[in-house]
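Q: Next up, some structures in structure tokens.
Read the figures in this text as sums done on the coordinates, not as results from a lab. Since the structure is predicted, the reported quantities are computational estimates derived from the model, not experimental observations. Cβ atoms are built from the backbone, for glycine too; each structure is taken alone.
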Structure I
Amino acid sequence: MNPKPKIIGITGGISSGKSTVARMFASLGAECIDADEICHRLIQSKEIKKEIVERFGETVLDAIGKIDRSQLAKIVFQEKARLDELCAILHPLVIKQIETKIDEIEKLRRRKAIVIDAALLEESELSMICDFVIFVNTGRDNRLNRCKISRNWEEDELEKRERFQMALEVKKKRADYIIDNNFTEDSTHRQVEEFWKYYIEEI
């Protein structure tokens, strides 16, 4: 039987390229679990949607009665207590789904690694179940440009949101491995391959 797959957690700042790095690991044969995708699915489920509306009001609903994520973000990123309320609703369910998915993958023993792509890997303590935590290191200017292009954010939005997260320097210090994503995609891919060959293929 194949050995149990290693669990790799990916962390870093907003728009640092965590999902890009996760996809690179997937191209090498890892199974990826996207916490953000699980969150998006959960907030539209009947029970969770009902709880969110009860906590934050009907202004979080769009014209067809679905949760408007941008409107919800405007509310929860005003003060930490509001964000904590949302996290209290979602985090236990997201963690449970991630753990269930990991169990399913481990039973099959067809993968050498499982990657958890989660913005709040450290804050939700998902890092505790990881064999390796990788920090994707990307400069503020690069991240800001990406936010403007992909998310259409104003300049102060990045800082406003990151104030509610663990400091990047703390995340960086806690990581087992750092991937520099300040240059080309090829450069980042080479680093991912190096990690894979040294820590995963050699097992």
Structure II
Amino acid sequence: MTRTEAHFYDLSMLTAPGRVFTPRPATERLVGAALERIDGVPMRIADVGTGSGAVAVALAVNRPDVEVWATDTSKDAVELARANAERHGVADRVHVLQGDLLEPVPVPVDLVVANLPYLPEDEHDERYDGEPKEAIYAPGDGLDPYRRLLNACRDGKLVTPGGRVMIQFHQEPLAADCWQLEDLRTELEDRCAADAGH
């Protein structure tokens, strides 16, 4: 796997173009929103669909009182995220696990962050040419990965009472407490329908 570097949240991250999604500046907004939420409170966090580990590592570097479980289905992503955690000295608090969504996370978490594929698979966006398709596109209207994540977050064994979910959708972080997941699902679907209408 050929590696290069990209800057993300003032950190130099190893990347693997074409194999693992390269972190984008827009995702820094998700990190910023999560850091505001954490704000000095010790937390367990799940970074779902971690890719290069950029979000997980940025959170751990900026908040030494958090522990992060970073998950991805891609073996290459898991390898790269582990390398980035080691590189920035947070591998003791960033646990990178291969698996689907929250399935491999062994403990309930207080905060779930995710930047999952959400573009419909029949919608080509040239900005993402050269990125792995499975990191960008999803079947149907593109929202199934987020629907599945929200369903998983309803399980009281995976997210602590009062836990929060923060996701990225079209460069913008969206958030909801776990009892507001239907509101978040509705907002996602409304935005998706509005995009389709343009």
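Q: Which one of I, II has distance in nm of label points 7 Å out along Cα→Cβ at positions 23 and 47, as calculated from the coordinates, equal to 3.3? If you can, show how the numbers build up before the last one.
A: On the way: I: 3.3; II: 0.6.
Working through the options, I get structure I.
Q: One of I, II was used to calculate log10 I(q)/I(0) by the Debye sum over Cα atoms at q = 0.08, 0.14, 0.16 Å⁻¹, giving -0.23, -0.74, -0.99; which? Each step should come with its number before you reach the end.
A: On the way: I: -0.29, -0.88, -1.11; II: -0.23, -0.74, -0.99.
This value belongs to structure II.
Q: Here distance in nm of label points 7 Å out along Cα→Cβ at positions 95 and 183 has been calculated and equals 3.8, so which of I, II was it run on?
A: Details: I: 3.8; II: 3.1.
Checking each candidate, the match is I.
Q: Further, regarding this structure: Figure out for me which of the structures I, II the number 39 belongs to, where relative contact order in percent (Cα under 8 Å, 6 or more apart) was derived from the coordinates. Can you show the working numbers first?
A: On the way: I: 39; II: 19.
The value was obtained from structure I.
Q: Right, another one. For the read-out helix-only ellipticity at 222 nm (-39500 (n - 2.57) for each DSSP H run of 4 or more, over all residues; to 500), a value of -15000 was computed from one structure; give its label from I, II.
A: Details: I: -15000; II: -9500.
Comparing all candidates, it corresponds to I.
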